[in-house]
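Novice: The structures come next, written out as structure tokens.
Values in this text are rule-based calculations from the coordinates and carry no lab data. Since we're looking at a predicted model, the values are computed, not measured. Cβ atoms are built from the backbone, for glycine too; each structure is taken alone.
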Structure I
Amino acid sequence: MSQDTDLTPQHKIGSGFGPRSTAAEVIAGVDLSGKTAVVTGGYSGLGLETVRALSSAGARVMVPARRPDHARKVLAEAGLEGVRVAGLDLAELDSVREFAADFLASDFLGDGNSLDILINNAAIMASPEQRVGPGWESQFATNHLGHFVLTNLLWPALSAGEGARVVALSSTGHKLSPIRFDDINFDSGYDKWKAYGQAKTANALFAVQLDALGKRAGVRAFAVHPGGIMTELQRHLPREEMIASGWMDAEGNLNERFKTPAQGAATSVWAATSPLLAGKGGVYCEDCDIAEPTVPGTPEARVRGVDAHAVDRADAERLWQLSAELTGVNAFAAQSD
């Protein structure tokens, strides 16, 4: 672990919003007319609410989806027929490459050929052990590597405009595991929660390094903890496990800490659009503000703040280089030579 000087500047800036703010509230007064956004997984849970908010502010929104027909149906039922959908499976890098190539060649970007907002929202959580690609652990591959490749391939459009933002969905799950550089694929024994934790740490570190690399082109990146929300993300979890974890009681009543999808989407939307974040980036956000560092040993340490390992600049650079080696994709290769 590096010294504190190698950590990102994690301090609240007084956004005026909080844990119960909704996506509609944080985007009120923001004009995204003429702007283009991509939201992975933008057809369920907080992803759908994120798309709803961005669209309401005038943005053109593309939703890459593993189930495109289902996504179109859901978006139409939500009154979002103007949102475009395209196929994308984050666990299959050929699919990511195909989507990126088609997107960059399409007329969706508008006259400036620029992508203004990229929200890497899709994820899997605590899934049974599965290997994808050349043997990669599926949560790390889907949640991190798929988005790593997508963002790098979309870099020409992100850097073509003025002030593009990339939002990486992390979570307090990052507290469960740092990056296991010595066994990143859990070859020595699989633990579904540590694997999820590593993937969420990877999402946070990705934002740190992308911001460091991209800010000279005006592109800033943020990691976001949306809060606890009951969505399709929990599809791999037995009800008994969620009760034992205190997420709900035996009658199915949710813990009071849980947010609605509209509240869960608020921090992503805030990070993607708030003028208060102009000139800032590379930080982890929660409850519609920049998060404070975790205070170890306190009652809130498991559910609030960001652990040092998730905002460590040296680990962020190391993870970026490893991800580039694993995938063969790096939009910034010339900068690192």
Structure II
Amino acid sequence: MREAMIPDMRTVGLVELERFIHDAVAACGVPEEDCAKAVDVFMRATLRGVGHHDIYDLPSRISRLLSGEINAKPQYKQLSAFKTMEAWDVDRGLGEVVCCFAMERAKRLADEYGIGMCIIRNSNHFLAAAPYVERAAEEGYISLLLCKGGMNMGTIGRTENCMGSLPLGFGFSAGSDAPPVVFDACLAYASHGELRARAAKGIPIEPWWGVDTDGQPTTDPAKVLEGTRMPIGGHKGYALSMLGEVLSGVFTGGWIMDQAPDEDAVDNHWGHTALVIKPDTMLDMAKFKQRTSTLLDRADKLAPGVHIPGHGSYRRKAGMLSKGTIDLESGLVEKLAEAAARLGIAPLINDRS
């Protein structure tokens, strides 16, 4: 591994970043209502402060929208429905928009039945699960979001990519005085986004995260990108990913593993499953929040200072909101400037305060 590189950074105002995201997706033909959803998801993802699966994905979204690979104006088609469950084809729509649709449908079903599930096929990359489950938690729901992608993970003793890594997330309220609990991860030790970011900066990884093309453990993220990522917990992570394939692939009539079904013209392998629970169908909402607060208090009592999922991201978000700015790598800012020229919109303006 080469010496880790420290990227040159540019400071950008958060309001200006929101403006740019809106103008960019609007210039790609996305309807105004859907632009607002995309802005919310991109900003929530970016304010987590993880540096991947966020604003750094916007240039590729723009390119895929302009090429038609992503449909800016999808037509949703309901495939099936039974009381608490629905399935839809979302017509290759922008992942950030169609996953909002899936979560909203699951919420409406939960409002009626106490629990709701919406599964979608012909979706696209959705950045991360956190923005969607965070918003649901803020609205008082318990939610889970699963993603079926391509075959991008192996298993112990194999060099083939033979299973999806099942990006997923869940969230729930933790009382009125605490941020929600939000978990976001995939079942590989590292996402492609994190590996790409580490490879670009020369940051090594743990040797159990993946293997190179010869099946050998490596600390070089670039070699894992060429080789195979390993599932968390070995065979256990692999088995859990298979459940995701059933819920977001088999169930929707979408792709099964890497094979598109012959009977339907399903354009891509992306599928998502949104599951939402309305807690106050089981107990009073104030009581639910009090009990989740107790859960966190008891966790901290058992292991003082223990990390609560999502609270680190919340602190980073609070810091950026307090400053009103964010630091972005200059390489991204330059890519966004090129996109602005291509789209005929105002470029992203650096903060000079």
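Novice: Tell me which structure, out of I, II, gives 24.5 once mean count of other Cβ atoms within 10 Å over residues 119-126 is calculated.
Specialist: I
Novice: Let me ask something else. Given 9.7 as the derived value for mean projected area of the Cα convex hull in nm², for residues 183-302 alone, which of the supplied structures I, II does it correspond to? Each step should come with its number before you reach the end.
Specialist: On the way: I: 9.7; II: 11.9.
Going through each structure in turn, the value belongs to I.
Novice: Matching task: 26, 24, 21 is the computed value of semi-axes √(5λ) of the Cα gyration tensor in Å. Pick the structure from I, II.
Specialist: Numbers: I: 26, 24, 21; II: 28, 26, 25.
Only one of I, II returns 26, 24, 21 for semi-axes √(5λ) of the Cα gyration tensor in Å, namely I.
Novice: OK, next. From which structure (I, II) was distance in nm of label points 7 Å out along Cα→Cβ at positions 71 and 199 calculated, if the value obtained is 1.7?
Specialist: Details: I: 1.7; II: 3.1.
Among I, II, the structure yielding 1.7 for distance in nm of label points 7 Å out along Cα→Cβ at positions 71 and 199 is I.
Novice: Where does the value 21.1 come from, among I, II, when mean count of other Cβ atoms within 10 Å over residues 23-30 is the thing being computed?
Specialist: The read-out was computed on structure II.
Novice: Looking at mean count of other Cβ atoms within 10 Å over residues 215-222, point out which structure of I, II has the largest value.
Specialist: I
Novice: Consider the structures I, II: one of them gives -9500 for helix-only ellipticity at 222 nm (-39500 (n - 2.57) for each DSSP H run of 4 or more, over all residues; to 500) as calculated from the coordinates. Say which.
Specialist: Checking each candidate, the match is I.
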